[in-house]
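Down below are the structures I want you to see.
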Structure P
Amino acid sequence: MDRRTAFAKIMNHEEPDRVLVDYGKHIGSFHVNTYEKVKKVLGVETETKILDRMAQNVILDEEVCQRLGLDFRWLIPKWVGVEDVEIDGESGYIDMWKTPHKWTDVGQYYAIHASPLSQDDLTLEDIENFEWPKPDPAMFTGLVEQAKYWFENTDYVVGADGIKAGILQTGSQIRGYDKIFLDFALNPELAHALLDKISESINAMYRQYMEVVGPYVQAVTITDDQGTQNSLMVSPKMFRKFIKPRLKSLIDTIKETADVKVLMHCDGAITKIIPDLIEIGVDLLNPIQPVVKDMDDTKALKEKFGEEICFHGGIDVQQVLVNFSEDEIRDEVKLRINDLGTSGGFIIAPCHNINVDIPMENTLALFEEAQKVGKYPLSK
């Protein structure tokens, strides 16, 4: 069975011939230092290209994708509107949302240094006059040619990787988490005005994105983290008031412009809002972190929501890939495939980026075992 047919069956909650394997997006790739080790082990000699400047993860080479058994190929939007700067003597940059990021040696990545709209006396006029980013054709240069090639010459599932922005994610970035949460409670008019501007910018970018690559892609990623390890960041009531309508607007914009499935990356303990995500049109939910509250029982998660939404991810990078032995990793792969893959509806992947703390043998065991045991009918 070719990969796109298998993907269609998975999305229709039917069993294909195998569980598809995915990796290589801006939230879900190798840290550059880890990737150099991966390439050395696999005997791949190429120039490494950074995918997400903030996280310092990479664009996967075709040979690496093949060696890991990946069934997806992802189009990567170009970074635009970025200005290189020096911050406190360290390398840094300002992104298209006017947010400064500073290099940190501890994690070997760039961290947000300040929030451009964090002032206590922020006004509606300040929000209106902020330099909001607009769609830039340079973001999508070369993507239609790549998408068309994959679509016409391979059977890979062609995906449009996410634009690095989200409703709450970006709002928290440019206002500050403390300020935006206070705004939700004490100044909702200000919060709505801020989020409306963010939503307007993101929708316009995705509309142009889908107009460019839509005829050739089967899936598109959006991101907006809503959870911590133990709870939602805001109450379900506040999520439904401030975030949900704007996520729905984004998904509607995407699906009105292209015939694609929407994969949403949403970290953390978010089970209380899964029905809301189903309602607004999320087709694939990522990352399914089994080490956060109410996500550990993936069999129960499948039984409760598996007829209405598909799952993507399932292999934890915080504890499992870091601390388990190779044999335990292989058992974990079997467990999650059997829990989440019964009757289709599951694509296996690591939950997030593979960083330098994850042993190489564990990484390779994950992808080897996924190819070995992810065949239907599933074997317990």
Structure Q
Amino acid sequence: MVASAFFPDDAKFELLGGAMKKSKMTYELFEVARLILDKEDRLSIVVRHLDADTRPDAQLAVSIPDGHPFLTEAEAVSHVMSRHLDKFFDVVEVEVEAPKGSFLMVAKCPQTGKLLGAPTHHSYQRNLREHHARHCPNVPFDSFKGRLEMVREQEQIDAWLKSMSSRSEYAPKDRKEGEPERLESLDAARGFLQAFRKDLVVKNHPWVRFAGRLLEELNPGPLRDSVRFALEQQRAFPLDTANGIRGRLRKEGFHLYKKGSKGITYACSVRRRCRDPKAAFSDPMAKLFDALDRKPAQQAKDLVLALAGENAEAAAKTQVLTDLSFLIGEGYIANLPDGRLFAQPILSSQAQAKEEAANDEAAEESK
């Protein structure tokens, strides 16, 4: 079927990245991936035919007017016929002679209420297929046909006969010399599009990228089911999506690092700075580091209480918060979205330079 991959929508990611930079918070990479995956309109989705590497003909189709992907070209053309017919044709009502004869019943679509004709009339099957293509394309034709109501009231039969005194014909827009002036049926209009307007209707490619907001609008079926299944898998464990946004985060000016050699990967707009064992900090800042080293993951209010005291004056509490804000802004302390605080580890300048060089190399590789 298809393989699905999920990337951030450019505009939404720009907004998200701006908020992350402004906050100077440190985010788990998986958390950023889940923020993107949480809302479909934050996504850009790429679907790729699983056999694309081994079969040149293994391609997907995309509806050019709206970017919807499909497994087959025929599905894409049917979609354009049902959703975008007005982009290609002007519909003209033409008077014709109403059917003659005696009819015992007419079919009625329960979804639209439209009378589709008597089963014994020669136009019946064509009317069914045209109505299905225009109004119920997401329903399998046999299911659509099985749901039709057969009504026998003479009033309904007369109403159908009256409706048959005219028919819709399709006049091509931007008609060129040699092209027909009118098409007498939807089947003829479909054939016209495939013969004369195919480059405006559908294109084929091994992979298709489409906006996540379109996912809900895709026709029910294997392709949409496959994408939704992959999306739920990523929401549960977003490894592929997280790896996919590493380079994008670095290009946007974020710094990525692991807490511990095999620990969780974090991203922050502020470059991480570890404490050199030879560096000296002011006594209040040293106490902040000491408090977080002894008890990591504290909240700011708990640090203020521990360092300034419950009954301290406002100025003392403000000083703790000021020092804390400075150290967060300089990258010495990580401030997570849930309020937890972590002091970056003590590393020699040589070890930190090695770590930064590795991060810079990874950043260059992602460009």
Margin query: With mean count of other Cβ atoms within 10 Å over residues 23-30 coming out at 19.0, pick the structure among P, Q it was computed from.
Written below: Q
Notebook entry, point to check: For distance in nm of label points 7 Å out along Cα→Cβ at positions 143 and 167, which of the structures P, Q scores highest?
Noted result: Q
Next item on the list: For structures P, Q, calculate distance in nm of label points 7 Å out along Cα→Cβ at positions 39 and 271 and state which one comes out highest.
Entry: P
Margin query: So if we calculate Cα Rg over 2.2 N^0.38 Å for every structure here (P, Q), which label has the highest result?
Written below: Q
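No lab work stands behind these numbers, since they all come straight from the coordinates. These numbers were taken from a predicted model, which means no experiment stands behind them. Cβ atoms are built from the backbone, for glycine too; each structure is taken alone.
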